[in-house]
1. One of P, Q was used to compute Rg and Dmax of the Cα atoms in Å, and the result was 13.6, 45. Which label is that?
2. Going by mean count of other Cβ atoms within 10 Å over residues 50-57, which of structures P, Q comes out largest?
3. Between P, Q, which one scores greatest on mean count of other Cβ atoms within 10 Å over residues 34-41?
4. Among the shown structures P, Q, from which was the value -22000 of helix-only ellipticity at 222 nm (-39500 (n - 2.57) for each DSSP H run of 4 or more, over all residues; to 500) calculated?
5. If you rank structures P, Q by relative contact order in percent (Cα under 8 Å, 6 or more apart), which sits at the top with the largest value?
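Values quoted throughout were computed directly from the atomic coordinates according to the rules given, and no laboratory measurement underlies them. Keep in mind it's a predicted model, so treat the numbers as computed, not measured. Cβ atoms are built from the backbone, for glycine too; each structure is taken alone.
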Structure P
């Protein structure tokens, strides 16, 4: 994992440039695209505290998944910790989890 991950990232960047040379994009851009995206982002407003906390919990959970060989934690336990943190910090409520998750399967 320690050797493969950086190698995969480097090869991904290399193949991106090679493919762009072999198959150049047919369209340079979308007219008015940047302005449209900027107007939509202005309508969203600043990032809320819950959104920042959600991103932190997700990055923490992904970090634990990537380092399972180092931490020795089971991937199921890591998923449960991430879910627990969402409930503990009040990002989601149990009613939302009951309503929006199919518990029958």
Structure Q
């Protein structure tokens, strides 16, 4: 299952909860051994918040989540140290299982 959480406006508490909820809903639909790919293409959801959202969604869905891979934007979209908003793409491949 593929989830792409896109937010046009600044991230706030409500939107973070929405991102967690959309991932939680997807996780609940997947069987044991299911693979979720999830991404965010907004610099308002930093890598730490992205990981936190996956963690919270898995806990709410009562699933264990194993990150198989993280991804970021390609070389043709460089990250400029002086412009944090250029670090905008987060991607994860997540293996899910029910709590045991």
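1. Only one of P, Q returns 13.6, 45 for Rg and Dmax of the Cα atoms in Å, namely Q.
2. Q
3. Structure Q comes out on top.
4. Value -22000 for helix-only ellipticity at 222 nm (-39500 (n - 2.57) for each DSSP H run of 4 or more, over all residues; to 500) corresponds to P out of P, Q.
5. Of structures P, Q, the maximum of relative contact order in percent (Cα under 8 Å, 6 or more apart) occurs in Q.
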